[in-house]
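There are structures below to look over.
Readers should treat all values here as calculations from the given coordinates under stated rules, not as data from a laboratory. As the structure is a computational prediction, the values presented were derived from the model and not from experiment. Cβ atoms are built from the backbone, for glycine too; each structure is taken alone.
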Structure I
Amino acid sequence: MTALPFLMARRLVQVGVRCVTLALSRWDWHHENFSQGREEFPRLDQGLSALLDDLKTHGLDEKVTVVVWGEFGRTPRINQKSGRDHWPALAFAMLAGGGLRTGQVIRASDRHAAQPKERPVHFQEVFATLYHTLGIDTSSVTADDFSGRPHYLIDDPGRYPAIPELL
C-alpha cells in the first residue's frame with residue numbers, strides 16, 4: 001500500500017503535472033517516537049527509494065525535483081512521553097533529481113543536533129533553489145495578491161539566493 005502514492009506521483013509527472021505533493025502518514029510525533037519511527041521510516045524508505053529508481057528508469061530524474069521535509073525540526077532531546085516536540089532552530093530537507101548536484105550533505109549541526117554548526121540554510125534558500133530548477137528567476141518574477149499588489153516569490157530575493165552547492 002505504501003508504494004501506491006509514489007506510483008501515482010510518478011504517473012502524474014509522466015503526463016505533465018508540474019507539482020505533486022504527497023502526504024505519507026503523520027510525522028508529528030510528540031509521543032512514542034521510537035515505536036512510530038520503527039513503523040514509518042521503513043515505509044518512507046521503501047516508497048521514496050522506489051520513486052527515485054522509477055524516475056530514473058523512466059528518464060525523469062533530471063526533470064523532476066523530489067523534496068522531503070517538514071515544517072519544523074524536532075527537539076534534540078526526547079520528551080517525557082518518548083516523543084520530540086517542535087524545534088524551529090534546526091530542520092532538514094532532502095532534495096533529489098531536478099538537475100541538482102545531489103549526493104552531498106550541505107551544512108551541519110552541532111553534536112547535539114540543536115543548532116547550526118556553520119552558516120544555516122534558510123527555508124527561503126530552498127525555495128529559491130526549487131524555483132531555479134523550474135527556470136523561474138526569483139529576483140524578477142512576482143505574483144499579484146488579491147488586491148493586485150505584486151510580491152516576490154520568496155522573501156528578500158537578494159538575501160536568499162539558490163543554494164550554490166546544488167547548482
Structure II
Amino acid sequence: MRTGSDSEPIIQLYEKLGNDFVAELNGIFGIVLTSNDGKNIIAARDHCGIKPLYIGYGQNGELWFASELKCIVDQDCKSIEEFPAGHFWTPESGFVKYYDPQWKQPNFSPVNDAEGIKEALDEAVRAQCMSDVPFGLLLSGGLDSAVVAVLLKPIFEE
C-alpha cells in the first residue's frame with residue numbers, strides 16, 4: 001500500500017535491514033514499529049533527541065510509548081522515562097545506542113580547509129532538503145542562518 005508519506009519507507013527499510021535500519025535514518029524522529037500480532041516491536045529516537053519520545057512501564061509489565069508525556073501519565077505506570085536520544089529499544093535487547101558519530105572516533109581528523117568546510121556544509125544542507133512537503137528557511141539575522149541561505153539558493157535554482 002502506498003501512502004505518499006515520507007515515513008512509508010521506514011517499514012521497507014526495517015524489513016530489509018532489521019534493527020540496523022535506524023542507523024540509516026537521517027532526520028528527526030520518534031518512532032515505534034510493531035507487527036500486527038504485537039510480538040515484534042522496536043522503538044527509536046533521533047540522534048539528538050529533537051523529537052520527544054517517552055516510555056512508561058506498567059505495574060504488570062505493560063509498556064506505553066508516547067510523544068507527549070500527558071498521554072501516559074494517567075496510565076497505571078510504576079515509572080515513566082524519557083527515551084534516550086540516539087537509541088533504539090526492543091524487548092530482547094533493551095536500549096541499544098546506535099548513534100556513534102565520526103567525530104567521537106579516536107582516528108577522526110576534522111576538516112581544516114575552507115573548501116572542505118564548504119563542501120561539508122553544502123552536503124549537510126542538501127541532505128536536509130529532501131521533503132514531501134514545501135519547506136522554507138527562517139532567518140535569525142545570524143551568521144549560521146545566512147550561510148544556510150547562501151547554500152540553499154543554488155539548490156532552489158536547480
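A few remarks follow.
- Ranking I, II by percent of Cα pairs over 13 Å apart, for residues 26-81 alone, the structure that comes out highest: I
- Source structure (of I, II) for FRET efficiency 1/(1 + (r/R0)^6) of positions 74 and 130 (r between Cβ atoms, R0 = 25 Å, to 0.05), computed value 0.10: II
- Answer label among I, II for the case where helix-only ellipticity at 222 nm (-39500 (n - 2.57) for each DSSP H run of 4 or more, over all residues; to 500), calculated from the coordinates, equals -9500: I
- Winner on distance in nm of label points 7 Å out along Cα→Cβ at positions 106 and 122 once structures I, II are ranked, highest first: II
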